[in-house]
1. Determine which structure produced the value 3.0 for distance in nm of label points 7 Å out along Cα→Cβ at positions 129 and 233, calculated from the coordinates; the candidates are 1, 2.
2. Of the structures labelled 1, 2, which one yields -22000 when helix-only ellipticity at 222 nm (-39500 (n - 2.57) for each DSSP H run of 4 or more, over all residues; to 500) is computed from its coordinates?
3. For which of 1, 2 does relative contact order in percent (Cα under 8 Å, 6 or more apart), calculated from the coordinates, equal 17?
4. Matching task: 29.2 is the computed value of mean count of other Cβ atoms within 10 Å over residues 33-40. Pick the structure from 1, 2.
5. Can you spot which of 1, 2 the value 56 was calculated from, given it is percent of Cα pairs over 16 Å apart, for residues 81-152 alone?
Structure 1
């Protein structure tokens, strides 16, 4: 099932259980997967038109009256365009608003560079008090939705819209502020977020065939990062690789390095190398921006080779 369909299904459950849960979109309900909710919950759905800043301000106002708004749009419009409203109207005011940015990074594909937010995590992460969550698959998103809804405060959900391969088992238990160790290893730790988690696991299997045992940790909540797990894993393996569908500046790589600032552990990165995106389908964009299993394997080997050198 597409991730946006899972999101809409779980959102419908929340709306049915609590009339204070409402959804605001900026003329992108179809793209976000929530168009059908207008028929089921006409008094809890609001189309604000192509006016994202106004949408964020309305949500903050609704939250001040006890409503529990979710606002949704393409990632650049849900972060860059409304940064000031997130900072002042939502975060500063401690408003209970959930912000959903869809098609993060290269998943914007044919919409091109203008719609590819390579910096959205960095933008939101710099705002005090924000929580940032990025799901890996349908199982994790379903488990997370009621937890996200129960969290009292401003939260950013970075949502891949299309279907993703399953990573987690059906009996997976989700903890918002706890990273998930998917594979144990002794030679390096791969910290990964979002849809590249499956690629990190595939890379770990290739590395194992070459005698390199990689630990794979899914950091689904990038802020606040699970420092305890990050530090413990890095100390155990002695080398680190971060993998993310985001600029290596400001996102997962930066968050991991901040956690490891006092540790003498080599760290390398697979991510967008401080550039804008471009028009293309996912396979092409993966190659163009280095977000491939092959690059994960090669960069992991480089991280291991730096052990004892730095």
Structure 2
């Protein structure tokens, strides 16, 4: 038997772009349940069935909980301190993704249906692409912008259809949350190319922890009675947004953007609203209507088409 015969492999290694898109999709699937579980946390159950947690405690408490997990992960990996040059980007991630987005969406979920809030978040891919161009030096082609805008128009049209042609007052909070998240996504995605996705979110959480600690401690003292009587459903929602939305999901998300590019992988978020609507149906019992599926197919088609458009990376 000839032991020098080369072994032929039949599988082909996935390209960085394809791997990045797949990792981004996993991150989006995790993030898609954020609004349903946030609404569960602040309302305590389906509708107003139980005692919920205060929106501020959910928003900031989840970030502090994730920071504790991040500290444990960094210690386990013996990760070195980030360079000073990374601090501005880490600050943008902390402000946008760790504090701003959770706080504003938690406030909005007190009054907005999770499904309605979810479709408004559908403009996040376009906002992320804009910040990628501004902060990351990426240069999407005209075709890419056309598909990104088309997908966003579809999502906004879906939101207006669901709300009867008018937006709720809390929608302003959602749109501000989207802008802050887009800034954090673009800055973190860019930084992940050198620092790594896991370290990027972990150090951003650590950076936000010192100002969060006294605030969360004060909220816990002030709301001690509410915390003691909060339902199991409320704590389940809090646990999900702390562990998955604020920590594990970013491992996949930032790694995906580092491999595939911020603007391109960011377009995967276009399917997030429809996954969130499905999640709201399962978690909260909200109604799933057939037009949602029609919009979902149209939006997914724009993602597939936009993926073929050129994006130059700086």
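Every read-out reported here was derived from the displayed coordinates using simple, explicitly stated rules and does not represent laboratory data. Treat the numbers as computed from the prediction; the structure is a model and nothing was measured. Cβ atoms are built from the backbone, for glycine too; each structure is taken alone.
1. The value was obtained from structure 1.
2. 2
3. Of the options listed, only 1 reproduces it.
4. Corresponding structure: 2.
5. It must be structure 1, since only it matches.
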